[in-house]
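In what follows, structures are represented as structure tokens.
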Structure 1
Amino acid sequence: MRSIRDEGQGTGTVLGVSKLVGDQASEAKFGGHILVSDEPKAAGGADQGPNPLEYFMASVGFCENVTFARYAALYGVEFDSLETSVRGHWDRRGQSDGTDLEPAFKDFIIETRITSNDSTEKIRQVTKTTHKRCPMRSTITKAGKVTDRLIINGIEVDL
């Protein structure tokens with residue numbers, strides 16, 4: 001199933017259904033697409049695909065990229081390349097039985113790298129709008145501290 005939007009309410013709904021297909025491997029089907037997730041061999045999996053937390057981080061990056069592309073088109077910002085890396089820190093001990101620690105992410109670092117001949121100010125504005133309008137980023141900001149880095153043509157600039 002793919003995303004659904006209730007036009008009358010403006011509410012978006014996304015459904016993900018995952019089926020366990022191995023010791024720790026799962027498949028999720030969306031339309032004609034199949035995603036496979038597994039744990040690395042060192043964690044008891046067969047390493048058939050990214051693990052769930054890697055998909056989570058990639059999903060934040062995917063959302064940031066598509067949101068940036070949409071607003072860049074609306075604001076007339078042209079770019080040659082866009083890459084978003086997302087790193088999250090969490091306490092692995094929270095997955096163990098007999099502890100009160102939570103395995104939730106504590107913080108995130110989002111680094112946006114862009115190559116463009118447009119002005120730094122225009123790119124900065126699109127980046128700020130992206131951060132404000134991306135549903136995945138909005139969600140993780142409620143979970144923990146988010147640190148943003150913007151690198152334009154190889155040079156880090158303040159947001």
Structure 2
Amino acid sequence: MIKKFKTLFFVKSSLISLYLALTIPLPFISIEELKIISIAVFIFGFFLIINITSDYVETSKDKISYKTTLVSNLIGKKNWEVYWKDVKTIKSSPTSQGSKVYYFITDKNQKVLVPQRIENLKEFWSVIVQETGIDSEVLNYISPIWTYKLLTFLSVIMVIGEVVSFSF
């Protein structure tokens with residue numbers, strides 16, 4: 001049975017709202033000759049950020065796959081897949097911010113980053129444990145969810161402030 005795990009809503013919303021907060025003022029403050037270009041670039045950028053945040057993970061009985069959009073692929077994020085039978089172990093590494101990232105280590109010593117910014121992380125982890133037979137430490141989000149919520153909230157407040165200030 002194929003299961004699909006999309007990018008975590010709060011990760012997606014934080015990135016999109018931050019993009020909006022940082023770029024909404026540009027068409028308003030650009031010189032008259034550049035207004036149309038700045039609006040076009042704003043729309044193009046919005047299209048890009050929506051696409052970039054639409055990557056997802058798919059698991060099946062045989063493998064795990066990371067699927068990117070065409071836009072993500074063009075800017076360097078590549079699709080990948082690892083067969084469960086090739087996963088030798090799962091290794092954690094600390095980050096400079098104090099959390100952990102996890103890697104699938106294959107029988108060819110290839111390191112593949114385990115996605116940690118996806119919906120239903122506990123279900124995803126149970127699929128990994130079930131399919132690999134490896135039950136190491138519990139997989140957690142790379143950053144606490146409250147950080148994404150806070151960034152979304154602050155970005156939305158910025159957007160509201162910008163819309164209010166430019167509407168007068």
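Kindly point out which one of 1, 2 the value -0.39, -0.67, -1.07 was derived from, the read-out being log10 I(q)/I(0) by the Debye sum over Cα atoms at q = 0.09, 0.12, 0.16 Å⁻¹. It traces back to 1. For mean count of other Cβ atoms within 10 Å over residues 16-23, the calculated result is 10.8, so let me know which of 1, 2 that is. Label of the originating structure: 1. To test your reading of the models, identify which of 1, 2 gives 27 for relative contact order in percent (Cα under 8 Å, 6 or more apart) when calculated. Value 27 for relative contact order in percent (Cα under 8 Å, 6 or more apart) corresponds to 2 out of 1, 2. For which of 1, 2 does helix-only ellipticity at 222 nm (-39500 (n - 2.57) for each DSSP H run of 4 or more, over all residues; to 500), calculated from the coordinates, equal -14500? So the calculation was done on 2. Could you tell me which structure in 1, 2 was used to calculate FRET efficiency 1/(1 + (r/R0)^6) of positions 40 and 56 (r between Cβ atoms, R0 = 30 Å, to 0.05) as 0.55? Structure 2 accounts for this read-out.
Bear in mind these aren't lab numbers, they're just calculated from the coordinates by the rules spelled out. Computed from a prediction, not measured in an experiment: that's the story for all the values here. Cβ atoms are built from the backbone, for glycine too; each structure is taken alone.
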